[in-house]
Structure 1
């Protein structure tokens, strides 16, 4: 009987002040399942090295040297070999990069858009479906880190979490906070996640503090623990929405970059979230929507019931199983 070699998964994702941490956290969710089947390495650009501290002990982190994309692909193939399973989650790499990996290995591409990139398997972790066998599309393939557990019921002041990513390159945190009423609403307190890669420090908090809001600002929180104590959240319409769905937190979400617009619109149309449009596009409506969201408990619970019903927490496992089913030639 021939022993099958232990698979090696190599994850390559965008991370840093411009790209944020969403790609990294999404791949970490898949890597947590991949480590059950073999060894795992996660590669990040030098500007995203701070995120490697979030890796599980069994997962090896590696900081990439700055080099041309095709040189990087050649280095990866030489270092980890053509038998590795390469998983790429990036918007900054050219098609030639994907082609170099696809020609010589089993490659998997994560894509939030409609790009037709060379790969044995394409994962579109979003609502929808695809008739192509080589495309995994739908809520069933949305990966969520295993660290997240259902939220606990809090007593006393309710906790509103505002988070727009590790880097917030568009200044969305300050925009969202400006939409909150100056005077505190009942027993709500505010936790603002100002990510470790964020550069803008002027969040406009004095207006809210003067109005009676109790505010905590956290730079690099343990998100699973923080979200487990949240009673509501205002966030970007990226991967954090699915983490909130897993935890069971009522959510108002807004698109802050183009690749979030489709997800935000679908979630709004299916009554999973408050908001749902491009943040900053409708200032008056944004303020009205957030006030209604925070003052209507019945609406919040209706939203989260629908949102949580979209995922089952097994998306990462399904992606790994599909990747393992690829033969050495890259076919399923």
Structure 2
């Protein structure tokens, strides 16, 4: 993949856990002499992080923040490759000013995230963690029945690839699917099975289950708060596999405590990992997973191979696929 005689001097830092270093693409880079270095520190401003990253031509980034102050201390960096599609933790304008290529892996994790979302939804409604614990404790049924996806009204907020994937899956299970997306491109076709709502408020008044699939941007920060939870019918359910900040955490805890929400399934949190004293961790009506919705084996392999191609492009002086920073040429190495 690389024929550059200087390849042995090239280092690529790997801070993301959502990457498979044994994927064909990354393995080929290593065989060509590119040094792939794991970075265990998750604070990009920490000296221990900068000691390694400072000599790297590319970084495979996880969910850790990359503020302008940290990027400014990485003079060799030509590529910041995000494994995934969320880049709210990266100061992309600052990276653009510095000439750093920032990339994502668009579309590759959509199926895995949609599948995990529905798995969370089913585990929540069917109370799988509760029944698992009862059986392990020598107990049996508890006399309760569980709600079903079939016949329910599921509200999908965000109709990108992931949201539409969730809509298709729950529709196949017999749900009535409702959707809302303020950023929806009217020129794009929407499945006829999705009942579109012009406003979030209208959707919330209609559905039994809400699942969130929007990016974390200023307009979606705290998208669901006390007012929005109050619009839902009492005993509704929430699934969030997008970003923790899309939901007002205090309002969520209050809605769960009051019974306004019967339960929540969360793959994401405001602070990750959440503190051990976070009330959500002690609520039995919550099903939780560690921001892992996109970690399917085939998905990680595909994202890793795309990142390898992005690294190869930047090392060859080409603008890479999946570019989100506004640069017109690859940042040269300092003299």
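For the read-out distance in nm of label points 7 Å out along Cα→Cβ at positions 40 and 288, a value of 4.5 was computed from one structure; give its label from 1, 2.
Corresponding structure: 1.
Any idea which of 1, 2 comes out highest on FRET efficiency 1/(1 + (r/R0)^6) of positions 24 and 208 (r between Cβ atoms, R0 = 35 Å, to 0.05)?
Evaluating FRET efficiency 1/(1 + (r/R0)^6) of positions 24 and 208 (r between Cβ atoms, R0 = 35 Å, to 0.05) on every structure, the highest lands on 1.
For Cα Rg over 2.2 N^0.38 Å, which structure out of 1, 2 has the highest calculated value?
When Cα Rg over 2.2 N^0.38 Å is calculated for 1, 2, structure 2 comes out on top.
Taking 13.5 as the value of mean count of other Cβ atoms within 10 Å over residues 192-199 derived from one of the structures shown (1, 2), identify that structure.
2
No value in this document is a laboratory result; all are computed from the given coordinates. Model, not experiment: these values are computed from the prediction. Cβ atoms are built from the backbone, for glycine too; each structure is taken alone.
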